[in-house]
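I've put the structures underneath this note.
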Structure I
Amino acid sequence: MKRKIFIVVVCVFVSFFNINAQDVIITTNLDTLNCKIITINNDSIYYIYQNKGILENKVVALSDVYEHKEQSMFKEDLSKLKKQHYSDNKHFKIALNSGFGYRTAELSKDIPNEFVNYANNLRSSLILGGDATYFFVRLIGIGVNYNFSRSSNKIDNIYIEDIYGNRKYGEMKDRISISYIGPTLVGRFFISENRHAINFHVTAGYLNYSDKMVLVYDYKIKSSTSGIGFGLGYDLKLTDFISIGLQLSYFSGTLSNFELESDESTFKIELAQGVLESISRIDISGGLRFNL
């Protein structure tokens, strides 16, 4: 008798499940689960899932859930939800940036007082940059980062003097270019129905330094080194495919040697440990983001 009652209860439950299993869970991997949600706590959803006619108790972490509904859902509603998920879960992101940078290292105390302002002006730069990222999961991606900065300054009517006291007049000018390229690891999270995104990145790569310098005569200084960087950004979604963003970044690198080229010769100069040239910089930039 008890066995018959048990079978009847199971049959009733199965019928109830078939009729009411209209709850839907969509995971961050876009898997759709038609199920019956039992309970939801702070970090998990507990549900019953029918697999080949067998009822199974399941649990899924909320961090792995893109959306869930505990009501009857028409097919067109589900299609709309999945379409929205695709628009919010683009795998490729291309960012283009422009802005301003500032060299963080202190000036050498050996710079003459009359040239301190000149050197300080060279610490500020215009920057252009971009990165391409592939998000292999919704919140984490890898990519490549490129950054270019340019600063320049000029003073007319200066002179150099040889050991015999002869003077030659001309101009002093610097045109400094620093470029960086390297792989990057990116993380992000979304807020306010995925309209806003906070992202952060770390990167390590190659820094190239060039200064087209004039000190009455023309010279060129070249060097390179390894560098690291990290940044924090904010994106505002305009459409499913386009966002605008702001970014605060920091790059760090130190030059230990350089080549000095003139019209007549080239010298390679090794810098002593106490006088290494820091080209570390903080950047503030903004631009467009394309989500593909």
Structure II
Amino acid sequence: MRAPHLHLPHFHLPLHFRDRPLAGKPDPSVPFHWKLYICESLATAILMICGIISVTLLTAPGSPVAELLGAHSTVQIALCGLCFGLSGSIAAYTPFGKVSGAHLNPSVTLAFLLAGRIVWLDAFGYFSAQIIGAIEGTLLVSLFGDAVEPWGQWAYAAHYAATIPNPQVSAFIPLLSETGVTALLIGMLYWLASHQEMRWLTPWAGGLFFLVMNPLTAWLSGNSVNLARSFAPAVFSAEWSGFWIYILGPFAGSALAVYCIKTDLFGKIHLAEARLINFGHKGRVPDLTNPEAKSP
């Protein structure tokens, strides 16, 4: 005698629970995640606004801060690194950064892509958002300079914080510097983000990192490690000298870092989400009005 066939109900999780783009598991019905891209663009714009303002004040001829630090070039370049790095911290702690995870850098997004924490389509969305956001931020600084003097002269004299390789050394040396510094940065961020007790430090680590690295290597390439950060100032200052270095170097460094991570060179590292802030969402997209609220 055959047992009767039972028809059990099918339970489907809501789309928000199924869609996990920052864990590399987007729902097939949601190929694009516009909230993530828009928030990443706005956060990157904030990074550039704060970063360019700080570098301009610290280095532009005529700036009272630059004149004060003129006799202390090592301190000046270290502060440039600290302030631009902390600009990333400011951007990360905005609601936009908390939603997108505050990559703010194509090198960071590439590392997450190579590690399988984000898929190609979303990575391309992040890349585009970072470039657009960097241009938006630099444009706002430029427009402010057109309206307020002597700020416009200072920003122009500082080349909008453009990165330019040292012309007195072989191009290979700045390329090697960008590759190595990017690899160290990505390795550090991955290590911090993968250790729960250290995650709080991840958004702040960039400032401390460049405070140390700038006096050592910025004289070679400017320590960009970020294609978007170099591209936008180059557009507004027309400083394209050796720009290919800021494409190849950071991407090569990002790939090198992921290779080292996969071979356990930095120890056992497992990163659940493509985030540098506001962890614990299991790859899901947070609500912009309350980005820290966690889903079950």
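No lab work stands behind these numbers, since they all come straight from the coordinates. A quick note: this is a predicted structure, and the numbers were derived from the prediction, not measured. Cβ atoms are built from the backbone, for glycine too; each structure is taken alone.
Values for this structure:
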read-out	value
Among I, II, which structure scores highest (criterion: mean count of other Cβ atoms within 10 Å over residues 203-210)	II
Among I, II, which structure scores highest (criterion: distance in nm of label points 7 Å out along Cα→Cβ at positions 171 and 211)	II
Of the structures I, II, the one that 5, 20, 21, 15, 12, 9, 7, 5, 3, 1, 0, 0, 0 was derived from, the read-out being P(r) over Cα pairs in 10 Å bins from 0, in percent	I
Highest-scoring label, criterion being distance in nm of label points 7 Å out along Cα→Cβ at positions 163 and 275, among I, II	II
Read-out helix-only ellipticity at 222 nm (-39500 (n - 2.57) for each DSSP H run of 4 or more, over all residues; to 500), computed value -4000, structure in I, II	I
When relative contact order in percent (Cα under 8 Å, 6 or more apart) is computed for each of I, II, the largest belongs to	II
Structure from which 25.5 was derived, mean count of other Cβ atoms within 10 Å over residues 107-114, options I, II	II
